[in-house]
Structure 1
Amino acid sequence: MTEAAWTAADERPLQRIARNVATRYLLVVVEMVIGLVTLPFNLHHLGQEAYGLWMLTAGVSLHFSLLDLGYGGAMVKFVAQYRAHRDARALNEIASTIFVLFAAIGLITYLGVIGLAINLDHVFNITAAQAATGKWILLIVGAYVAANFAFGTFGGICSGFQRYDINNNVGTTTTIVAAAVNLLVIWLGFGLITLVAATTSVRMLALFIYRRNAYKVFPVLQVRPGLFRRERLREVTGFSIYAAIIDWANKLNYEIDEVVIGFFMGVAPVAVWAVADRIISATQRLTNQGNTVLFPVVVDSDASNREGRLRTVLLEGTRLSLALVAPIAMVLVVMAEPIVRRWVGSSMDGAVPVIQILAVAVTLRVANATGTTVLKGAGSVRSLAMVNLATGVANLILSALLIKPYGLVGVAIGTLIPIAVSSIVIIFPRACRRVGLPLSVAVRRSVLPTIWPAVVVGALLYVVHVEFPGGILLAMVEAAAACLLYAALFVFAVGRNDRQLYTARILELAT
């Protein structure tokens, strides 16, 4: 492989990051818009119980992704590492080893899906008819989850070469096509099982496109069982075991709630929770994409002992992440009720307090995303894993304890409390210590310039919304005005030097 091919990804790093982030945001926006459109459409045509059953069973099958065991993240790390070393042999051995491992995990996953499908009515509070339908949903979606393990190797190649934009473009196209198929199947009058089969087939076909793109990015790529190496497996396992704990903890923190609700309350409340979860998940994804592409930057900075660069990443990443999520969370807290009523109707009013509570939780999570990336990529993955695991277990326990006396609100509170404690007390201070940055300086430069404008604008928005209630159009105008005012206050709050720095970087991207 020529030197030009190896070094292409190293040219104009700011432009490369901007392209990766921009295409990621395009994917997120497309998914968010399509989700906002298809959720009420599906809910109306399928009914609350059928839609809740779909969300419950599909969500359960996706939890099998826990069997990734952290090797997906390790794949990206070691591909990036050996790309930097220009070692094609090691890269191919890593890719082949993980592919063989993931193929075996995929097979085990599908056997687990089959076992769960057979016993679905014994696990959840559902009827025999719902169990029969849920069985087929599990078997269909589970097939995709199993295949995605092995094919994820090829997506990892592109990510390791910092070509996130290629994966993002495939994801955007797949989402649009799957949504079109969704609408067509329901319009033609088919039922839930046919709908799930059709949309899953679209996503299965996309896996082959990811494979093709990996060979384009790395033309000498060789993925075959003969290149499986035990020593490579041991090498990546040293990192993946802690990455797996982090992934498992994230599942407990942010995706186990539907299972808890289904176990204690049945499928109908799952649909209510899904409304809130869709909005909060969209907020998180819309505001947290830059941290994904920062991971290889952190790894490189740590390996080359560039502590100053790590401090810059932590300060600017935290500040920009908060500046993106704070105004959206502010709008959700103040205007959750009109948003829910105009989107899915007053029958889903139970989602309103859940949205308000989880808006605070997602703000904390996004604010700490850069700190988490720094700890994970700069040699503190073990301690980060333990913190995340404790947070996830606390979330599960608190949600289970609070769901009976407080219902869905209790589950939301059970999610918020552990996240708040771990974020404020542990993760951010520890990230500051890792890069040699005083906590007071980090708070003053990264947190305060983003929080006080949100508090001021949120109070004004509440007063205006109460004094001038109206339809969804007026609410949208109020929300947009609030976000613009927040942006103006944020630009003022960051100070003159940082305003000049941001201006220079914008001009660099424009050239």
Structure 2
Amino acid sequence: MPSFSWKFLLVLSLLTSSVRAVTPATEVRKSLVRISVHSQDPNYKVPWVPGSMGGGVGAGFVIDGERIMTNAHVISNARFVSVEKDNDPKKYIAHVEFVGHDCDLAVLKIQKDDVEKFFKGTVPLKFGGIPEIESTVTVYGYPIGGERMSVTNGIVSRIDFQTYTHSGIDAHLTIQTSAPINPGNSGGPVLQDGKVIGVAFQGYSGDVAQNTGYMIPTPVVQRFLKDIEDGHYDKYMDLSVTTFNLQNPAMRHALGLPDDDSGVMVSDVASAGCAAGILKTGDVLLSIDGHAIASDAFVDLDGERVQMAEIVERKFKGDDVKLHILRDKKEMDVTVHLTSAWPYAMQANSYDVRPRYVLFGGLLFQPLMRDFVEANGIDDLRVRYFYDFYISDEIYKDHPEVIILSGILPDEINTYLGSFKNSIVDEVNGAKIRTLDDLAAALAKPSEQYVIKTIGTGRPIVLERHAVESARQRIMSRYNVLSEQNLSETAN
């Protein structure tokens, strides 16, 4: 009898273990979706011509409100999106309802006529918190374009701030795991104890790092979902200041700080940022919203040491940030009202927009931005300076947009102007050019001659009006130009 009981319990234990191993994947099948995307990238070299078509596969999962969550990079520049669910051969048409390129998240909605059929039998996944280091997580998705759900396990190895490769400039909280994150995993849920604790979004190739993948943690996900509740995504806010750690005892003494490893010094305040006129270079930030700031710019938040920026990360446009500071050795309180910091967008990857340009007399003018620089392989030192130091040297104050003569469509009216390529436009007929709209307006104004001055070239470009007008149709026909300008960023 004792022997029978032991064997029975062993078999029961194995069966229970087997059920536990299978149940999570079985349940997730009701939530996981495979997303197929047909996309079209913009053409920053020939901006009036549609870019090349492409496509890919990603993952997503059902959340409350009959919605599907995925990564922004899965559906960027999409022209057609369809989704599939397990054990259903139908491809359902979807559209992007909201997208946050700065946090690489998006929400999809199913075509209205198919909503009831698609969500029948699905289970919205719930969100959990931040997992513990060394705890186990499970990643779901369709890696390498597979048509069947893939399940991999990994260990949480790091929780840190890191740049999100989708925008190329925004840094947010990330969770590193040993579970591989491959193309097709993107947008899939990462689960622990039956709840989503992250969205799979980026990883390294094998020649850079082994068994290293990253997920977007729930504080970032929940902030995105909260932001879109009013029907509009306002993006992330930023204090628009840079700080200097105060771990050097001599520097702390000079600033009148005690030797308690607290506070960081403001080294720069962006004039276009929300802290302009409130914080000053040399201020020492002691606390933010009641959280003491350590000398390495970390604060204690929800039981974790995180970078000071995480406090602001969780706020929204229109919110206030309360700071306790030391200025000229005197303590005081200040409040920063959060608004958008527009200059930073120029150095970020952009998506779902058409290239803006003006073509005049065969001369192609475009605003300086990351996509333009990468598409054209810009190595001109002057242009690189305006791009690389656009924020730090506050170039945006005089040039909200830096307008580049990016190309020349050869014609008899622009012969010998090749040396002006990649020059920066400063004036047209005496009018300062600060934006592409300024340039379009100046070139639309009737004049016998158009004198275009560029920065650092010494001599101007001169075009005669009658020559430009007579060459317009010739140039457009010769180079298949569909339109001489596009001033709007509206997606195709």
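Just so you know, all these numbers are worked out from the coordinates, no wet-lab data involved. Small disclaimer: the values here were computed from a predicted structure and weren't measured. Cβ atoms are built from the backbone, for glycine too; each structure is taken alone.
When mean count of other Cβ atoms within 10 Å over residues 31-38 is computed across structures 1, 2, the figure 22.5 traces back to 2. Can you spot which of 1, 2 the value -28500 was calculated from, given it is helix-only ellipticity at 222 nm (-39500 (n - 2.57) for each DSSP H run of 4 or more, over all residues; to 500)? The read-out comes from structure 1.
Calculating FRET efficiency 1/(1 + (r/R0)^6) of positions 287 and 407 (r between Cβ atoms, R0 = 41 Å, to 0.05) for structures 1, 2 picks out 1 as the one with the greatest value.
For Cα Rg over 2.2 N^0.38 Å, the highest value in the series 1, 2 is held by structure 2.
Structures compared: 1, 2; top value of FRET efficiency 1/(1 + (r/R0)^6) of positions 39 and 143 (r between Cβ atoms, R0 = 25 Å, to 0.05), i.e. the largest, recorded for 2. For the structures shown (1, 2), mean count of other Cβ atoms within 10 Å over residues 415-422 is largest in 1. The value 10 for relative contact order in percent (Cα under 8 Å, 6 or more apart) was derived from one model only; which of 1, 2 is it? That value comes from structure 2.
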